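See the structures that follow.
Please treat every number below as a calculation from the coordinates, not as lab data. Just so we're clear, the structure is a prediction, and the values are computed from it rather than from any experiment. Cβ atoms are built from the backbone, for glycine too; each structure is taken alone.
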Structure P
Amino acid sequence: MQKYVKELKYHKLKITPQRLDILKFLDNNRVHPSADEIYQAIKIDSPALSKTTVYNNIDVMVKNNIIKSFRFMDSNELRFDYKTTEHYHFICRECKSIYDIDISLPYFEKFKNYKHKVEEFYGDYKGVCENCLKNNSKNK
């Protein structure tokens, strides 16, 4: 919990139980959830929590680059990630799970030679995840 407090302090944001709960959930559940999924999960332990509070806190943390928001090409739903450094994603076409892929980004360093400022990067791989492949081979 201390690393979340430190992160909020670094960005000069008020430390609230809701913000800590959101960060803890995203850090412990690297499934790239929607705001509603975050709300539903946190609400279990905090029944008085409002959806508006969660959405507003997510928005503040995205604007302060504490968490990252993105949309996948085939979805309009905004998803959230605790990992803010540039990275790829793998999306399973069967179970729709989203995994971080930690491989180097080709040519990313070359952008430093240009006067452009890269603010976002999207790199997605799509296919069938390991779990679905195992399940499919068991069902055959």
Structure Q
Amino acid sequence: MADFILIDGDTVIFMPAFSPAMVVVQPGKLAGSGPATIGGKAICVDGDERDVQVAGCMYMTPQYSIPGSGTLKIASLAGNQKAQKTNTGGKAVLLKGGNFTAKFEVQSPAQQPVPASSPIPDATPQYSGQGMFVTTNLKFKGA
């Protein structure tokens, strides 16, 4: 099914739930690398999603209530976010589609408070969640 083609500068929205962690999310931006353009902006192609990183996001879990921080990234696209037929420069164009799988990589672990002792750091290196794209292109679709 056809959907809007993603272009350079489109917004990446991460959902805050990275169960059991809750992340104070911030939006990311896509950088298009395709040779074709829409409205003077490069089209996003397969692989451009790997460059999205939003560093410095705070998180905590029910067990680790002293906040830590990490980086939000796109782990994998949904099946309807990569065009099957539409491509540019030999690569599939990226589509708005549904929700992608996101990952939160811990840089500074959240900690569990312990009375009269040093806090215990969160040992989980990464959490999974979801996100979506918001495009400024409301005219051109790909399939």
Original post:
From which structure (P, Q) was distance in nm of label points 7 Å out along Cα→Cβ at positions 19 and 99 calculated, if the value obtained is 3.4?
Top reply: P
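Any idea which of P, Q comes out highest on distance in nm of label points 7 Å out along Cα→Cβ at positions 59 and 75? Mind showing how you got there, number by number?
Working: P: 2.2; Q: 1.0.
Once distance in nm of label points 7 Å out along Cα→Cβ at positions 59 and 75 is worked out for each structure, P has the highest.
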Original post:
Out of P, Q, which one gives 4.1 for distance in nm of label points 7 Å out along Cα→Cβ at positions 51 and 107 as computed from the coordinates?
Top reply: P
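Taking mean count of other Cβ atoms within 10 Å over residues 3-10 as the quantity of interest, name the structure among P, Q where it is greatest.
Working: P: 14.2; Q: 22.4.
Going through P, Q one by one, mean count of other Cβ atoms within 10 Å over residues 3-10 is largest in Q.
Out of P, Q, which structure matches 0 when helix-only ellipticity at 222 nm (-39500 (n - 2.57) for each DSSP H run of 4 or more, over all residues; to 500) is calculated? Each step should come with its number before you reach the end.
Details: P: -11000; Q: 0.
Computed on structure Q.
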**OP:** Kindly point out which one of P, Q the value 2, 8, 17, 18, 17, 15, 12, 7, 3, 1, 0 was derived from, the read-out being P(r) over Cα pairs in 5 Å bins from 0, in percent.
**Re:** P
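Using distance in nm of label points 7 Å out along Cα→Cβ at positions 67 and 91 as the calculated read-out, with 3.4 as its value, let me know the right label among P, Q. Don't jump to the answer; show the numbers that get you there.
Numbers: P: 1.9; Q: 3.4.
So the calculation was done on Q.
If we compute relative contact order in percent (Cα under 8 Å, 6 or more apart) for structures P, Q, which one ends up with the highest value? Intermediate results must be reported in sequence, preceding the final value.
Numbers: P: 20; Q: 31.
Once relative contact order in percent (Cα under 8 Å, 6 or more apart) is worked out for each structure, Q has the highest.
Work out the source of 3.5 here, i.e. which of P, Q gives that when distance in nm of label points 7 Å out along Cα→Cβ at positions 83 and 115 is computed. Don't jump to the answer; show the numbers that get you there.
Numbers: P: 3.5; Q: 6.2.
The correct label is P.
Mean count of other Cβ atoms within 10 Å over residues 11-18 computed as 17.8: which structure among P, Q? Could you put the intermediate results ahead of the total?
Values: P: 12.1; Q: 17.8.
Among P, Q, the structure yielding 17.8 for mean count of other Cβ atoms within 10 Å over residues 11-18 is Q.
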